[in-house]
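*Asks:* Listed below are the structures to be examined.
Laboratory data are not the source of any read-out in this text; all were calculated from the coordinates shown. Bear in mind the structure is a predicted one, so any value in this text is a computation, not a measurement. Cβ atoms are built from the backbone, for glycine too; each structure is taken alone.
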Structure I
Amino acid sequence: MISYEKTDVGVKRRVNQDSVFSSDTQIGKLPNLYIVADGMGGELAGDYASAKCVEILVDEIKNSTELETVRIFERAIQIANNRIHLEAKTDPTKAGMGTTLVLATVFAGHLYVANVGDSRLYVATSTKIKQVTKDHSVVAELVRNGELDALDAKYDKRKNMITRAIGAEDTIVADYFDVSINGDEHILICSDGLTNMLDDNEIFDVLVSQDTIANRANKLVSLANAHGGKDNVSVIIIESLE
């Protein structure tokens, strides 16, 4: 696999609370590993929560004795949640901190994904783009329950209210996905600083363009900032070397 990551503070924020990690080479039993985390809970606490989450996940995955990918993910996520939640309870400067998470690895024709919160993973082919992850947010749940129209959801003031976060509670439930891939897909992991500024069609047009992977990642971030840059924005584009 080949990947390119980019994170930016955006136009309106002073501190970047997003943390990203990408490795196209082996981490523990996994042949590659990609992470985007978007922190919350005040500028310093949010920054710390996302960075600490990534640090713990990489360390736990690197040293995991589990044999199945989902179990590797599950255990690492639970440990990250426990440690961040404990620190949030015991350190007043970090009270209320937490972070979203998208965690992914690709091998043997499969894309394995875990997500908590409203950061997203997309898979695009030459003809379409699909959001694999499900947003854990108030607005997304209202849409899924038929209580809010998808178009109205785009402008709803509750858009940034998430219902799950690493570190927010004693226990965490992540969603897990196993996607079959052919090798010609464009995989994108991103924070909501991108998806709140660009719609899926705009993202799709950049992902499938003929530009280099680095230029496409940088263009996504630049477009988000050009559209207002109201939040930190982070992207990882992942593609097959074949």
Structure II
Amino acid sequence: MTIGASAAHADDDAGAAYFSGTDVTANSNFGYAGGVWALANSIDSPGLRIRALGGYGQYAYDGSLPLTGGTLPFRFLGDLILGELMAGYLWRHGEWTIKAYAGAQYADHKISPRDPTNSVNGTQWGAKGQIELWRNLGQRNWFSADASYGTAFGDYWVQSRVGHRLNRRLSFGLEIGGLGNEEYNAGRGGAFARLHLKSADVTLSAGATGDYFGEDTSGYVSLGLYRKR
């Protein structure tokens, strides 16, 4: 899983932004932290930037172990370590803000016990790309869409949000997304609320998630912090 963050898009003198958060479902939990550093202008101005992220999570899934003459149903446990470092650029065009990144990623999956049917196991390095879109819809509404893909285990993540700014402190809206890799695919949909502080945004979202066949469904809760400095 790869997580992105969007905050207020007004220009200021901040040269960096830091983000962290956690995502929890019935079968997984993941925590992450990272930052974006502008190389010349402020973090909200067009120009080059560097983005780094690290994360750790755990997950479980049902499968089977091969036995002589058959198989044994088993619940596998996984540990995941992620890291990425990318260079990018921010553009502005009218009400649109566009950020694009490309770089390297590291992914380490440890499955216990070893699952011979799961190709997403072990350590891989790969290339990573990410794009983040933001559009203001009048004075109080906005739309965002983020997507990423990494060649290490073919992991991907997409998310789209439509939000309404109720006042200077609070926004709320709806979200839809998907994530997965070579062995797993899941969609999700829900709602979010965002608290706007002086230099930070705190976003809480919740909803339902499950694979694309409507199986393995559960709820999800995500909490994210985005702060400019």
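*Asks:* Determine which structure produced the value 18 for percent of Cα pairs over 31 Å apart, calculated from the coordinates; the candidates are I, II.
*Replies:* Only one of I, II returns 18 for percent of Cα pairs over 31 Å apart, namely I.
*Asks:* Comparing I, II, where is relative contact order in percent (Cα under 8 Å, 6 or more apart) highest?
*Replies:* On the way: I: 27; II: 17.
Structure I comes out on top.
*Asks:* I, II: which one has distance in nm of label points 7 Å out along Cα→Cβ at positions 170 and 194, as calculated, at 3.7? Walk me through the numbers before you get to the answer.
*Replies:* Numbers: I: 3.7; II: 1.6.
Structure of origin is I.
*Asks:* Assign the value 1.13, calculated as Cα Rg over 2.2 N^0.38 Å, for residues 18-97 alone, to the correct structure from I, II.
*Replies:* I
*Asks:* Could you tell me which structure in I, II was used to calculate helix-only ellipticity at 222 nm (-39500 (n - 2.57) for each DSSP H run of 4 or more, over all residues; to 500) as -10000?
*Replies:* Working: I: -10000; II: 0.
Traced to structure I.
*Asks:* So if we calculate FRET efficiency 1/(1 + (r/R0)^6) of positions 26 and 202 (r between Cβ atoms, R0 = 30 Å, to 0.05) for every structure here (I, II), which label has the highest result?
*Replies:* On the way: I: 0.30; II: 0.80.
Going through I, II one by one, FRET efficiency 1/(1 + (r/R0)^6) of positions 26 and 202 (r between Cβ atoms, R0 = 30 Å, to 0.05) peaks for structure II.
*Asks:* Looking at structures I, II, which one was distance in nm of label points 7 Å out along Cα→Cβ at positions 34 and 210 calculated from, given that it came out as 2.4?
*Replies:* For distance in nm of label points 7 Å out along Cα→Cβ at positions 34 and 210, the value 2.4 is produced by structure I.
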